[in-house]
Structure I
Amino acid sequence: MFSKFRNLGKASSQMLMSAGIGSEKQLRDMGAVSAYIAVKAAGHKPSLNLLWAIEGALTDRDWKEVSRDERTSLLIQLDDYER
């Protein structure tokens, strides 16, 4: 599980694991956008709050502290991937 990470509770951890992301190292290597995309590809319908939560977890911040500029950057990356 991802117990060392902030923001990632049981439900988020289960979604990540069902997407084939089984370790903290793997999550760090993938980054927030790729992990979010993997969760969607695994058949889940996560809200964008999961994307903010993953980014916050990777940077050791509460998901609410992910700034508007960072969220915009994450959304642009997500949009680029989905095109």
Structure II
Amino acid sequence: MAKPNKKGPSKTVDIFCAACRAPLFKYRKGGKGALVKCFIERISQDYTEQPCICPKCQQAFARPATIRGTAAYKMIGGKVTFK
């Protein structure tokens, strides 16, 4: 499988916790679809102290994974929103 494009898209989205609305990431997302995974190399700003844990409500919103040989976070359905 091919690795994801390191540079990625230039458009960023803000990712928030669905429960408490705390900001989690600024992420360079491509496409119009749902947020299923976040490649760690595409995160431009990280507001979390611990990986995959919301800094405000301490709820897990993702799981660490390796996708196409690259480190990523697999989002848990309904735990995050983005705009």
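None of the figures in this text is laboratory data; all of them are computed from the coordinates on show. Note that the structure is a prediction, hence the values are computed from the model and not measured. Cβ atoms are built from the backbone, for glycine too; each structure is taken alone.
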With helix-only ellipticity at 222 nm (-39500 (n - 2.57) for each DSSP H run of 4 or more, over all residues; to 500) computed for every candidate in I, II, -20500 is reproduced by structure I
Taking distance in nm of label points 7 Å out along Cα→Cβ at positions 5 and 69 for each of I, II, the highest value is that of structure I
With semi-axes √(5λ) of the Cα gyration tensor in Å computed for every candidate in I, II, 18, 16, 11 is reproduced by structure I
